[in-house]
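So, here come the structures, one by one.
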Structure I
Amino acid sequence: MKQLMLGNAAFARGAYEAGVTVAAAYPGTPSTEITENIAKYKEVYAEWSPNEKVALEVAIGASIAGARALCCMKHVGLNVAADPLFTASYTGVNGGLVIIVADDPGMHSSQNEQDSRFYARSAHVPMLEPADSDEAKEYVRRAFALSEQYDTPVIVRSNTRVSHSQGLVDIKDREDVPLKPYIKDIGKYVMMPGMARRRHVIVEQRMKDLKEAANSMDNNTVEYNDKSIGIITSGVVYNYVREALPDASVLKLGLIYPLPEKLIREFAQKVDKLYVVEELEPFFENLIKAMGIPVTGKEIFTVQGEYSANMIAERIGGKKIDVKNPGVLPQRPPVMCPGCPHRAVFYMLKKLGLTATGDIGCYTLGALPPHAGLDTCVCMGASIGNALGMEKARGKEFTRKLVAVIGDSTFFHSRSCPAPLYRYLHAIRVHFRASVLHID
């Protein structure tokens, strides 16, 4: 049965069909709807953790205990989760462990547009990248099988367009995956230096095995057409390539790390001119050039923002696709909602001439006119640390006109407490607020 699904709903469906029983995440656009959707399946325990690090730790624990586990976050959240990720690569898994990370080329809702592919390379874990909703569901299923086959966490990379576009998805039944036996094994799961050294050897061999297997995996597909132009690409950019250059030969990478070197060499030998088309950093390009294969990439493409079919057609084919041009549309930047209490806060911050260190959240909009009441925004939970740094740099006199603005979610985000404790502390906060209101 086919169903029209949002990409993020398809990711959730894939995890459900793969027999996942535990899902943990921290919300962040464009990844949020994955967990919102998987929470609808009664067979799955789903939680919002206080931050991405805790979410991954919860998923790792579930995996070690024998369950298939899912962890979801946006690209900057992977920075927070990097600590457990790098060590989980050493420990490996028991039940399958899949991490979905959603990048944001163009920074539609993010403070940077970092490229998460480098985490797969640095942590020595495989990474898959779907191109549409149907692949989003299917790649999650494959990721769990890959995780258990190679004893490794697997990252599935999404981006704003895949996560927030809709497409037809082939719906299947849930796979019955029993819990795997839990066996105490300190050599595998206790990463003291002596154990970690032995596990590192296993990790390196695992990546060699995956690199060889990648050449025959059906996630990587070759489409030979006109061999005067050959393009290596992946993810949503594949759709732009097919629209812009329908006659070109294409190597579509589904397993985007490790790269299938033999397959790439074979493809490169059969085309006259080889291009790499990838959003953000020259990840494929640099690895392919390191193989000694000449390829054209960022010489003609940007490392910033999103690509389009028109951009690709113009820079490779030298022509534009005929589309109806609506003209220049007026910019409509986001604003605080009517009646939002943050408006009054930032009005007063500006009126009093205060320096205000800020944080991630809708209240970051307080930096914009007409309020102009915010001075900094770096990352989740940074406002208090920023304020402390300013005080240490400029002294007490400066501090008299310095405030830090932070939301409850970002406040807890900087503290690695598990979800039950978070709920307990939240209950105390609500009780305290109610008591103060009662006293007033």
Structure II
Amino acid sequence: MSIAEERLSAAGLEAEMRALGRAARDAAEVLAAASTEAKNRALVAAAEALLKRQEEILAANAEDLGAARAKGLSGALIDRLELSPARIEAMAQGLREIAALADPVGDVIAQWERPNGLKISRVRVPLGVIAIIYESRPNVTADAGGLCLKSGNAAILRGGSESFHSSAAIHACLVDGLRAGGLPESAIQRLPTRERAAVGLLLTMPEYVDIIVPRGGKSLIERVQRESRIPVIAHLDGNCHVYVDRAADLAMARAVSLNAKMRRTGVCGAAETLLVDRAVAETHLAPLVEDLLAAGCEVRGDEATQKVDARVQPASPADWDTEFLDAIIAVKLVDGVDEAIRHIARHGSHHTESIITGDEATARRFLERVDSAIVLHNASTQFADGGEFGMGAEIGISTNRLHARGPVGVEQLTSFKYVVHGSGQTRP
């Protein structure tokens, strides 16, 4: 299977992008008033299309994988790119779960009555047109399109060049769903080109696009934040930490630390640094390090960590600030929870951090003082996922402090307006 790619002149590309933007704006008006039933019908039909077209999707993915391997992409990037029947089923299930969620549009968040008789309601409304720019993971095509649809937003999708054919095949299933739901096909559009200039144009069309959501590597997100004339929901990276406290159960600490790093090393919720309380170095450090090494993880440690196993490599100053997205972890001893909090504040990316401890007061101190979008107690950082939070799916994990923070699901893709009912009141 081969997906045709449009190659346009500069003038042609700008005209194409503006036509795409106008179509998205028109579709957004329809979606804002679309019934929950129509949106759910489209989502379920898209899920069915993914399964029906599985062979086409896998063939398109094989084309992308061949090109990626020829380019010498890393194992972590190949893992992000690769699809399988199980991953396609997971995409379909994700769309079904989005369909099962409550429709946020029209939800009354709050309501009250003023002394003058005015009745005021705060009501959820769609954001409008959302452009999602992402790398590697073709499943984002389904997640992002589905979430935008359920929240009443039109979507413009720009997948990574390495997943071009896979994303196109998945997008075709979403369009099948839109037809089945009687909704405009332009409600979920994708850029039909890999040209970088298309992204530049997308970032400078505030008349058509209301929100930009970049999902990918640090260089992509920095470019979007630097060039965009449109508000951005993003996170720069996922430098996540696990802190093993002096009151940690060793068996729990071993299980959680290993899962946090090695379940999937290429996801943004993977732990990149393990901090261990110096008070339990004698009992906890060696088993934790040995588990990671035995699982094939490269361990880069401070001086104390290097002493527990000859295979531990010296950690450089840069390692504490690095999102490895690979089977590599930095390990350090700290003097209790306060030093762990200081280390995370200095080196973390405000994404996801976990404390392993049986001391409730220590846990509370960590959870209150660590300034990250997600903080966990006695659980793996790999739970940093909208699906695991019961949100159906997510567009990404936002480390913003305004509008959306943490998993960005259907509610986070809405804003609100005030609806006021009167009985002829005039303001004195």
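Figure out for me which of the structures I, II the number 3.2 belongs to, where distance in nm of label points 7 Å out along Cα→Cβ at positions 262 and 342 was derived from the coordinates.
On the way: I: 5.4; II: 3.2.
The correct label is II.
Can you spot which of I, II the value 2.0 was calculated from, given it is distance in nm of label points 7 Å out along Cα→Cβ at positions 142 and 374? Could the numbers behind the result be given before it?
Values: I: 4.0; II: 2.0.
This figure was derived from II.
So relative contact order in percent (Cα under 8 Å, 6 or more apart), computed for just one structure, reads 18; which one of I, II is that?
It traces back to II.
When mean count of other Cβ atoms within 10 Å over residues 70-77 is computed for each of I, II, which one produces 13.0? Walk me through the numbers on the way to the answer.
On the way: I: 28.8; II: 13.0.
Among I, II, the structure yielding 13.0 for mean count of other Cβ atoms within 10 Å over residues 70-77 is II.
If we compute distance in nm of label points 7 Å out along Cα→Cβ at positions 118 and 302 for structures I, II, which one ends up with the highest value?
II
Suppose mean projected area of the Cα convex hull in nm², for residues 214-365 alone works out to 9.1; of I, II, which structure was it derived from? Please list the in-between numbers first.
Details: I: 13.9; II: 9.1.
For mean projected area of the Cα convex hull in nm², for residues 214-365 alone, the value 9.1 is produced by structure II.
The numbers here are math on the coordinates, done by the rules we state, and not lab data. Note that the structure is a prediction, hence the values are computed from the model and not measured. Cβ atoms are built from the backbone, for glycine too; each structure is taken alone.
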